[in-house]
Structure 1
Amino acid sequence: MLVLGSVLGLSSADASTVGAAAVQLRHALHIGNADIGLLVAVTSLVGAVFSVPFGVLADRARRTWILSFCILIWGVAMIWGATAGSFSQLLLDRLFLGAVTASTGPIAASLVGDWFPAEERGKIYGYILTGELAGAGIGFAVTGDIAALSWRAAFVILALPAFALAWLVFRLPEPARGGQGAIAPEPGYEKTVASPPPDGSQQRHGQGKGQEHEPTDAQRLATEHGIAPDPDLVWLATRPRMRFGQAVRYTLRVRTNVALIVSGALGYYFLAGVQTFGVEFVRGQYGVGQVLANFLLLVVGAGAVIGVLAGGPLGDRLLHRGRINGRVLVAAVAAAITVLAFIPALITHSAVTALPYVVLAAAALSAQNPPIDAARLDIMPPWLWGRAEGIRNLVRTGAQALAPVLFGLVSEFVFGGSNSGLRWTFVVMMVPLTASAVFLFAASRRYPADVATAAAATARRPHGRTSQQAHG
């Protein structure tokens, strides 16, 4: 949990550092808000493109080694970016960063599904996503303060932990596939358990491809309640030699998954704008200096940590009490609270008045992610976790790529720039944030049927042999 949280934290700190150092970058490289937005956007845009191939690799290759290599390249790219003498060089550096950052989402989702038991994945995701929030706080506050002296030093200091983290990830054991929540006792297990033993028995701990895929708690509830699965989707999920196009077709035909993808993309779109322009907005809207603005954002970050730690266990608890759509429902209610809490914060010019509302909004916004991430594993068969997450990241990071550019362009060219422009930009961008809540409520109604489909597909998946052998 600590290592995965650190991986997400490193990626989040990178995006936040650019926003925190926006003023210094503008002066040093003679660029504007739109250029700052572009620096963040290219990272997300390239990350969106590379999410899909990394999703394929997450389902087929050794995940810990791939992730370790990407973190190592990320650290090197950050140091090279610190030497940038022009906007074009820094922009090129962000392209490399976006490519390797794309590995985190699909690989982390696949590892969580195979490392941790299904009944507590919401809580586990809460712990891991706390690292993402901590990274954002480091990017805003720590490296932001360093950037006030030297943005180059901020980039270098952020890069240094990457090399130690890459070594730690490389040393992690590759877990058995299938969602059993049992860590494999040694690396390289798939070489010896790619097929069942001669006597036909299952491997110890159900490791490797011979492992029987057990249903999650939500899937068991769907079966007990007699919820009918979609037979066409069950047939598609269990086809022999499922190709990438078929995997894409399956994930996009799961209506809950589509709703969660769209909702998450809209939520992360707004969050990306906050990460990029939040410090500047706070300084202008509430009349505070950068150090105090960074401190206020740390307080807001503390509220976000509370939300992310509470949302996952709350969804798990509702599920344990028999509420099959409890995880999605928690996220939907939290999304509605987020919208309502942000409104007074955008109206007032007093930091004291706005702070409680912003903290509540941050807590509600972050509370959505752990139960949603856990719910996505319930509506997808284990052998599609990596590819499904890659497709989701394609849409989500695409929205993140657009956010800084659109926030910057709307602020500068529609509302005239300055803090007033940023304020009205945030008001307009509340529309997609509201739509995010609408999609989550829609997902909560469809969720039980899609869980039943994943359960039926899991039950019909041939165990202990390849799909080709089973259907041959």
Structure 2
Amino acid sequence: MTKSTGWNAALFNKYHCLDKHNPALEQFKLPVSALDRCNALEASRTAQRPLALNISIPFCANACYHCTQKTTVTKDRSRSTAYLKSLEQEIRMVALHISSEQPITQLHIGGGTPTFLNSMELRQLMRCLQDNFTIISNNFSHYSIDIDPRETDWATMGVLREIGFNHINIMVQALDPDVQRAINSLHNPEQTQTLVEAARTLQFRNVSISLMYGLPKQTVPSFTQTLNNIIELAPDRIILQGFHHHPEQHPIQKRIDKKSLPSSAENAQILQTALEQLSQAGYQYIGMDSFALADDDLTIAQEDGTLQQTILGYTTLTDADNLGFGAAAISQIGDLYYRNTPDMTRYQNACDAQQLPPAQGLLCSTDKKISLAITQALNCQFYVDFTPIEQRYNFQAKDYFKQQWPQLQQMDSDGLLHLTDHSLQITTQGRLLTFSVCQLFNNCRA
């Protein structure tokens, strides 16, 4: 099955929306007690499900005006010391409920800026994880970290490789100086090139680079040049996200002049041109803003039907529970989804008192399970066969989604998808708009 994607201006104008968000997080409204989490962990242990860990380091040395994360911006590097102590305490508390027979084959550290931690602290954190979990270090494990080109050098790359990381995601976002000044993220292309060269020399398995379109001062020519520069570095993956301008939700974005943002027409042209560049360079569209080369793990998994989607993104790890550690970290254990409090003080106070931090989330109902099964199939394969899901949950898709069915039929008429009573296939030109289709299922009874 080809995983290329096409461009259709009419479809894009009708269905595309930069205001994408994670619908699941909006539903994380109910308090999740420590007992709820312990019960879920015990069930995971009994079932011997594999585990994936994700660690949140919510510190940044610089305030990026496009940011949507709740982070602590400070030049005081000592601020991480107390946080790391609390983080290690949370890790130890959760690990008490995990079996040594549950290997950790996937680990991700995000932020903020993970390399806000110094080399000693990074080693300390990894030792804590190794002391409390069965960390497997081999060429098949997936240990990734987000890095800021302003905050990482050759020496840090060496430390990351030494302690087991084999995947990196370089958060470039923009290379044009005018755009960088507008979002307060100044760095030069040589810094990114140096990190890619270091990753190749140190034999990291995978290099990903994240970019944004729709940023202030961005133009079609400037983004075309940025993407050309990135493609020349030949990363294994390129993440191409649209910028969300919501200053009412993210106060730091008030520093961006709305008049400096590209128009809808300019954004469409930027994206159309980017698709052509990426396709010509051999990148395939995986979904959810991700493009990968043909020999990438995600591309191969999508081709053989084993690609999985978790609340944190794509993975090749099947049926794993995700354990999140740190302020605002997200976990998914069986049918329980929850997010740690993003409030740093509340998080640290709880951990320091040897209590699990406050959290909010949801326990999946049957409706939510149906929604997830459909949207994950669409995001991973651009196709869903309703029949096995209907049999599993004893329902009929056309009746169950009777309110959404007319909208799906309209999408069919528009050429975004092919709909039958028993299946749904996203067309080649509709793949970029899969989010709009998934929204229909996310907004049903789930």
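All of the numbers you see were taken from the coordinates with simple rules; none came from a lab. These numbers were taken from a predicted model, which means no experiment stands behind them. Cβ atoms are built from the backbone, for glycine too; each structure is taken alone.
To which of 1, 2 does the computed value 1.5 (distance in nm of label points 7 Å out along Cα→Cβ at positions 11 and 419) belong?
2
For mean projected area of the Cα convex hull in nm², for residues 67-266 alone, which of the structures 1, 2 scores highest?
Top value of mean projected area of the Cα convex hull in nm², for residues 67-266 alone goes to structure 1.
Tell me which of 1, 2 gives -25500 when you compute helix-only ellipticity at 222 nm (-39500 (n - 2.57) for each DSSP H run of 4 or more, over all residues; to 500).
Answer for the origin of the read-out: 1.
Which of 1, 2 yields 2.4 for distance in nm of label points 7 Å out along Cα→Cβ at positions 227 and 339, as computed?
Answer by label: 1.
For distance in nm of label points 7 Å out along Cα→Cβ at positions 251 and 331, the calculated result is 1.4, so let me know which of 1, 2 that is.
Computed on structure 1.
Of the structures labelled 1, 2, which one yields 27 when relative contact order in percent (Cα under 8 Å, 6 or more apart) is computed from its coordinates?
Corresponding structure: 1.
Match the computed value 50, 36, 17 of Cα extents along the principal axes in Å, for residues 307-410 alone to one of the structures 1, 2, and report its label.
Structure of origin is 1.
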